[in-house]
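Have a look at these structures, which come just after this line.
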Structure 1
């Protein structure tokens with residue numbers, strides 16, 4: 001298998017898995033392939049899609065962000081608190097929540113870039129810090145009474161199109177353009193391919209990596225806002241395990257754990273696959289704990305495929321260079 005064929009295989013795997021799941025759940029339950037249920041999948045997994053997009057940016061540059069779930073919970077709680085406790089307009093509170101997410105992402109980036117910490121360690125630390133701050137800010141209690149203007153972002157619609165769907169589609173289009181049509185996107189792929197080579201080519205590596213972590217934090221915050229608005233309250237334990245879902249979605253979509261390979265649209269399909277899997281298991285009345293086990297197995301399979309194709313591609317490229 002050539003290098004290009006191995007990459008094509010990785011990108012097409014998610015479509016095959018998604019098609020198989022859709023067919024399977026359609027045959028095993030008569031409530032799956034219904035318009036309202038399909039719309040629910042697109043809406044209820046908006047937070048997974050947004051964090052998967054941010055995770056893709058970080059992973060393409062050779063990093064990883066384990067803090068997205070805690071950052072989503074913290075920023076959702078902050079924006080909700082500013083509305084319910086301080087009386088700020090929903091729009092201003094949401095913007096401040098996004099700014100907080102960007103700042104937390106920059107802290108992650110600073111720890112990685114300037115603190116020289118491994119991304120796993122830096123973002124795992126932020127996972128604990130952000131979750132602790134969420135529990136402290138909420139006093140371990142939900143924050144409710146958010147008002148119609150805030151809840152609109154999770155429950156409203158424009159001309160019949162759900163607002164969460166509008167938000168994540170817009171983000172996907174913008175981030176896809178950023179990666180495929182701008183110099184920043186070229187730099188991200190270059191850094192993920194070889195950071196040292198990128199430095200020699202005068203790529204501003206530190207700045208680009210900081211921006212990727214900042215964007216990941218911002219999108220996690222946006223995910224937290226949508227999730228908070230959809231359930232009408234900020235829950236202190238919201239988005240637990242979201243980082244696992246985001247990583248699974250990205251890897252299923254062909255984003256390499258080694259950096260430099262992948263794109264946002266296929267990562268979105270990976271997120272939809274995770275959503276379809278969860279939705280279908282709910283229709284089959286599978287309990288929550290087995291669902292977590294199944295999602296973990298799916299992640300292991302995705303990583304195994306990623307490593308296998310990486311070895312195949314590396315072997316072929318070495319053999320090609322020696323001939």
Structure 2
């Protein structure tokens with residue numbers, strides 16, 4: 001399982017996992033009437049902590065320990081219920097395992113955690129039309145089920161949470177190099193004005209429950225089989241949120257990839273072309289939020305090891321340049337699907 005989070009509910013740089021030792025992990029799992037064989041492998045995750053755990057005389061499991069204070073128990077349970085609803089509809093989402101009482105959210109020593117079956121595979125090839133069409137089909141099926149109900153506790157995509165709050169955090173806490181702060185503030189004011197205008201223009205578009213962080217790393221493919229993982233950022237928003245992260249490169253390349261995705265998607269669900277006008281606004285919010293999210297965690301050892309360049313001026317120079325490019329992208333004609 002992977003985890004590239006973009007939630008901004010918590011603005012807290014403290015490492016909530018400082019006390020999560022290997023012994024505590026194993027002890028927590030063994031409270032579930034499981035016997036660990038001592039093998040513990042950390043998987044690619046930063047916002048939460050995710051491990052492959054060996055189980056005596058059985059297949060290994062994946063244990064996911066949630067970052068303390070990030071989600072409420074109601075929000076996590078709602079994520080789990082959504083995953084199980086999708087799995088029950090024969091959509092290949094890797095859903096959490098339930099204990100003998102039917103509960104999927106477990107707790108030990110102040111940590112919420114969940115257990116999952118281990119699934120392997122590789123990310124889809126984004127220049128492979130057949131694989132993108134397959135991905136589109138499964139997203140279409142997922143959205144068919146998702147629109148049957150709604151979230152009560154999960155977040156909704158909006159400019160305040162994913163744009164204005166992260167910018168405010170970086171500026172008010174003086175997290176940028178002083179000589180770049182004014183340029184950052186100026187470009188973000190311009191960008192968020194454009195994003196708000198775009199979101200308001202499309203405010204009548206319907207929303208639904210989403211995977212929320214549907215990037216290629218959250219799909220595992222093996223031959224013709226596919227597994228969808230990591231609903232940690234499940235939220236409410238427009239359908240295109242679960243599609244646009246498969247689109248990158250120049251306009252011509254994105255146009256071709258969009259056609260591949262929607263060829264598969266529309267086999268199961270209609271797609272409103274008006275949603276294409278939201279792509280660059282959603283991409284902008286992700287870029288803005290991602291920078292603040294990295295900074296919020298920059299004191300954690302795991303982040304310092306994975307992102308050693310975070311404290312350098314070069315990173316912020318490049319980030320401001322990316323924001324300026326997004327400002328231009330928002331002025332370009334939207335992608336066309338016919």
Inset, instruction - Supply the structure label, taken from 1, 2, corresponding to helix-only ellipticity at 222 nm (-39500 (n - 2.57) for each DSSP H run of 4 or more, over all residues; to 500) with the calculated value -26000. - result: 1
Inset, instruction - Give the label, chosen from 1, 2, of the structure having the highest value of mean count of other Cβ atoms within 10 Å over residues 147-154. - result: 1
Legend entry - Structure (1, 2) behind the derived value 22 of relative contact order in percent (Cα under 8 Å, 6 or more apart): 2
Legend entry - Label whose coordinates, when semi-axes √(5λ) of the Cα gyration tensor in Å, for residues 83-242 alone is calculated, return 33, 22, 18 (choices 1, 2): 2
Inset, instruction - Out of 1, 2, choose the structure whose coordinates give distance in nm of label points 7 Å out along Cα→Cβ at positions 179 and 195 equal to 2.0 when calculated. - result: 1
Inset, instruction - Name the one structure among 1, 2 that distance in nm of label points 7 Å out along Cα→Cβ at positions 211 and 235 of 3.6 was derived from. - result: 1
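Since every read-out is calculated from the coordinates, none of them should be taken as a lab result. The structure displayed is predicted, hence computed values, not measured ones. Cβ atoms are built from the backbone, for glycine too; each structure is taken alone.
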